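Quick heads-up: structures coming right below.
No value in this document is a laboratory result; all are computed from the given coordinates. Model, not experiment: these values are computed from the prediction. Cβ atoms are built from the backbone, for glycine too; each structure is taken alone.
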Structure I
Amino acid sequence: MEWAILVVTLSLAAVWFWLLASLLRILRSRHSETFRALGSPSLVTNNTVSSSSRTVGWILAGRFRRLGDHQVDRIGGMLRVIFCSYVTLFIAWMIVILT
């Protein structure tokens, strides 16, 4: 049971990073002002706690909807679902491991 939860959780993390890379690429090319306001985040280079926190907060708060970009809306919505699922599964995995 705990291995299944772990595999799903790790899979969600991989999908999260893939979608986040897509979102950042779109923001950089189509919405450069928003991209700069978020601290010009990236997955590896120039990745600070501040820009990462701003980006995740921006996604979780749903502020991506203000851009009026259908593709950003779709990716942002998926990222929110994945984040909530990831946290839920990670907590479940910890409970299974600790009990």
Structure II
Amino acid sequence: MMKTPLFIAMEGLDGSGESTQADLLKKYFEDRKIKVLLTKEPYIKTKFGKTIRKVLEKKIKIGLRELQDLFTKNREEHLKKLILPSLKKGITVISDRYYFST
């Protein structure tokens, strides 16, 4: 049993397999009865994440600085609402993309 939960960020170029590797790693922990959460950035369950998704889908257009600000605010929400609370509960967190993707 793992005493200290881990925070693992999977990074890579589009199509390089980071999502596949994140899924495999999640299964690895689950097979060992270790509590694990798989999440993704941008975290689209927030207002900032929903706006980012619209920009990426080319449904709305904004400037680069504005987009960077959205990613920063989205990460803050993601940390406060999901990642940190999960880690405090002893749950290992795997993030499909994180800091280096922005």
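Relative contact order in percent (Cα under 8 Å, 6 or more apart) computed as 39: which structure among I, II?
Numbers: I: 39; II: 48.
So the calculation was done on I.
Give the label, chosen from I, II, of the structure having the highest value of mean count of other Cβ atoms within 10 Å over residues 20-27. Write down the numbers at each step before the final one.
Values: I: 17.8; II: 15.1.
By mean count of other Cβ atoms within 10 Å over residues 20-27, the leading structure of I, II is I.
Of the structures I, II, report the one carrying the highest value of distance in nm of label points 7 Å out along Cα→Cβ at positions 28 and 68. If you can, show how the numbers build up before the last one.
Numbers: I: 2.6; II: 3.4.
Top value of distance in nm of label points 7 Å out along Cα→Cβ at positions 28 and 68, among I, II, belongs to structure II.
Quick check on the output: -13000 is helix-only ellipticity at 222 nm (-39500 (n - 2.57) for each DSSP H run of 4 or more, over all residues; to 500), derived from one of I, II. Which one produced it?
Details: I: -26000; II: -13000.
The read-out comes from structure II.
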